[in-house]
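Dropping the structures in below, format is structure tokens.
Laboratory data are not the source of any read-out in this text; all were calculated from the coordinates shown. Nothing here was measured: the structure is a model prediction, and the numbers come from that model. Cβ atoms are built from the backbone, for glycine too; each structure is taken alone.
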Structure I
Amino acid sequence: MHLDFFPSRTLTVYLARLFITRIFAVLVMLVLVLMMLDLLSKSGDILAQPGNGQAQLLTYASLRIPQLIQSFVPYSVLLATLITLVTLNQNSEVIAMKAAGLSAHQVLSPLLLTALAVSVLSFAFNERFVTRATSTLKVWEAADYGPLPKESGVRANVYLTDGDNVLSAATITGTGENIRMNGVSWYVRDQQGMIAQQVRAPTATFAAPGWKLQDATRFDVQKADTERLPELIVGQDITPAQIDLERIDPDAQSFVQLYRSINAYEEVGRRTGELRAKWWHKISGPLSALLMPLLGAVAAFGLARSGQLFLRAIIGMALGFAYFVVDNAALSMGSFGGYPPFLAAWAPFLLFLLIGETVLIRTEE
């Protein structure tokens, strides 16, 4: 009986190489298929913008692919686990390893090590590429796939309240008193909460106080009358500091940036439960790839000729997909305060870690 957690170096390298090639193959297949389907649904909107063509379609694909990779890395690890273990079982390689004195955990250890490396790479990839691609894509979508603003730190679809009135902007660039709004709408409500006036303007800048709308068009709902205004000051109680804290997209911020945003929210007494759950999930999400070999391990053991190999593979797949369902449900519960943020992000991971270990120990150890 080997006392080391890992089997021999040769066997470890063989299993790890077998596993990583299948992860890459499954991930490429999923991303290509989903990217083609996504392009079919979005190409009409992209090409509807004057001047857009094949280059803009490629730009959309370059921004969307990192998001797809982020979302489907754990699925790829799960499917690669089942493919790898079923193949090893069918070829009696698992039986040979167990006959050599390896335990079930030692058989799985190269796969777990590979999955851990994939988790670390996935976290780094999300921090370096996915957050930037998500931020750029959301701004581009808010601009109806038109020319992107050249400024950095662009935010899309921002809504601000001034009493009962609402100020919205398709995009916002800059910070502090240098903030510039594009695609601005100002909604004036009456005492019953109904919209009495609607003002639209291409741009708005800070007027200290208030926001100056340039070339505005005002529509009076009761009179059904439209009026052109060279400029109009609105939202005098809306400050640049309020705008800086109004909208935080956790998917478009890195781990460190989101941590700073949460601290800024807490300093002004804002609710941060949802943001903190997403912050924790930036770690637990990529780390979920480490669970997949453990949850799919049920497909590795048992005699292939017993006729239960397909059933074992289905059980492994069901455990893996059940994790994703519970993980999404826990995040949703954390969003409206049903779960504490740490519990919302980490409870599914710890729960299925225990389930996977229990199934493996009870059936094979």
Structure II
Amino acid sequence: MAVAAMQLADWIQAIAQLAFLLIFVLLFFGFNQRIQIYMWSRDIKAKLRILEGMARESRKKTLDFMLKHKARDAEKILNQVIDFFVIEPVSIEPTDIIKRLDHLFDTRRRRFKDEFSKAMPEVDEVARSKAETAAEIASALNFIYRIVRHILLLSEKTRNWILIMQLQLLMPQILRIAETYRRALDDFISGVPIGDAAGPLVAVKLANYNGSWRHVDDETVYAVTNYEGREVILVKAKGPGSSVGRPGYATERLIEEYVNRGVKPSLLITVDAALKLEGEDSGVVAEGVGAAIGDPGPEKIRFERIAAKYGIPLRAVIVKMSLEEAIRAMTKQIYEGVEKAVQRVASIIKSESKPGDLVVVVGVGNTIGVGQ
């Protein structure tokens, strides 16, 4: 019995040594990394299927919305729009880069409008603008899916485990952004105000919902009201369709017109939604100096140039919110922030201008669900 026990112990020891040697060899040749890469790849592929589902769902909803409004060649138009792109202008020669960038964005905007006007001639501008935005959301989700797939396949092809690791660590954040876009699609199609409509809503509230709004261009409107002896020009995108308008262009044009009449604004205030930092409360209102607008450059620089040209103080008021709140239906917290922003703008007008002055207030943002 004792001999058998000793033999069993020797066998166990031998097997343990062999297992240790095998593990050492596997570690030496990097099999642990291969196992880890396999696990990371499986996790990414599972999330990639979710992204693919979101892209397909958003495309189907957009197509259904277009067909519901009797769009012609809806699928063909949607395929063209989803893969539409803008090539940035040459930056190595910065001379006039803003003008070139503005031209490209304007060409893109008009191209979208023309395509949807031809495809949906029997519906109003509001429905067409919703279809445009829905197509852009579908395009964004499709782009996210294709980029993630590209990085995954490239990293597997080159056996780049660092790239796979980085992608796997970023996937929760990517999925969060994609899910936000997916949910936002329903809000845009239904036409409810979103968080980014905070700026236009402030302008409408300052006009007491009954301003006589006039067009500056096809997507931007303005109204003139009186606040405690000051003449106030209010600018916003034309609603209630999905549009951000051209607030910088409109403001520049209006100020030039008034200056030519001999009246120079004493104050220019921009109001917009702004992304909050994690840990900050939603709906918090803050003020500062500069142009409050999330623009690549062409519209923002118009505010800065016209303010600098005539020495007009350029003030900014923002309503803080998360990305989800910015492109989803407006929450109670954001609406309360809008009310506070109205009070803050009124306070700035009273403290930084005097009766008889001309003040310009611009509500920047997507005016979906916010008419005039």
- prompt: From I, II, which structure was mean count of other Cβ atoms within 10 Å over residues 45-52 = 13.0 calculated on?
  reply: I
message: Between I, II, which one scores greatest on FRET efficiency 1/(1 + (r/R0)^6) of positions 229 and 261 (r between Cβ atoms, R0 = 30 Å, to 0.05)?
response: II
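Of structures I, II, which gives 20 when relative contact order in percent (Cα under 8 Å, 6 or more apart) is computed from the coordinates?
It traces back to II.
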